[in-house]
Structure 1
Amino acid sequence: MEFTPLYTKIEKETQIGIGTILLENPSGFPRNKCNLYCINDDKIIWEAEKPESQSLFSRLKLNEDGETLSTYTTDGYACDIDIKTGKLVSKTPFQ
């Protein structure tokens with residue numbers, strides 16, 4: 001299915017039971033918004049909880065447990081996100 005990005009371009013699409021998780025390119029994306037979100041029927045179900053207010057997500061992988069996503073942010077965090085709610089499960093700073 002073809003999705004229209006909110007601000008930049010869609011870097012990755014991941015289909016899950018409740019909809020499709022979209023990751024938009026962080027370059028040029030507004031920092032006060034979230035570039036990782038889940039949609040169903042063109043409605044946003046959730047936006048991922050960010051580790052810091054200005055964080056943007058840069059990579060995305062569905063974990064083998066089928067319950068969480070692993071992602072990195074442009075400001076140096078590795079995060080796990082709950083795929084049903086978009087809530088931050090864990091955040092770890094990295095260099």
Structure 2
Amino acid sequence: MQQQNSNIQKPQRIKPIYTQKVPIPSHFASLLWDEQDTAPLEKLILRVLQYGNYEEIHTIYSLYSTETTNIASRYPDIKRGVKFWVRYWNEHN
């Protein structure tokens with residue numbers, strides 16, 4: 001029994017690349033409930049991609065297109081439809 005548990009691998013944590021602090025736009029404040037006025041850029045983008053609606057995702061993409069594209073492709077838990085729109089905007093701009 002003990003050996004079986006040792007073979008189970010824990011999921012690897014994705015290390016953030018964009019750690020610089022940026023001001024939180026007021027319309028994204030509810031998505032960053034654990035931050036005050038600034039947040040790490042990757043955390044801001046990730047929360048918008050996970051919990052935001054279409055307009056919010058498009059807004060964060062227009063502000064940080066390169067970073068949003070990179071984050072959407074690095075995190076496997078981003079929904080397929082969100083990845084589609086980020087790729088689409090990236091290819092058509």
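FYI, it's all coordinate maths here, none of it is from the lab. Just so it is clear, the model here is predicted, and its values are computed rather than measured. Cβ atoms are built from the backbone, for glycine too; each structure is taken alone.
General remarks:
- helix-only ellipticity at 222 nm (-39500 (n - 2.57) for each DSSP H run of 4 or more, over all residues; to 500) from the coordinates reads -15000; which among 1, 2: 2
- If distance in nm of label points 7 Å out along Cα→Cβ at positions 57 and 81 is computed and equals 0.1, the structure in 1, 2: 1
- Structure with the greatest value (metric volume of the Cα convex hull per residue in Å³, set 1, 2): 2
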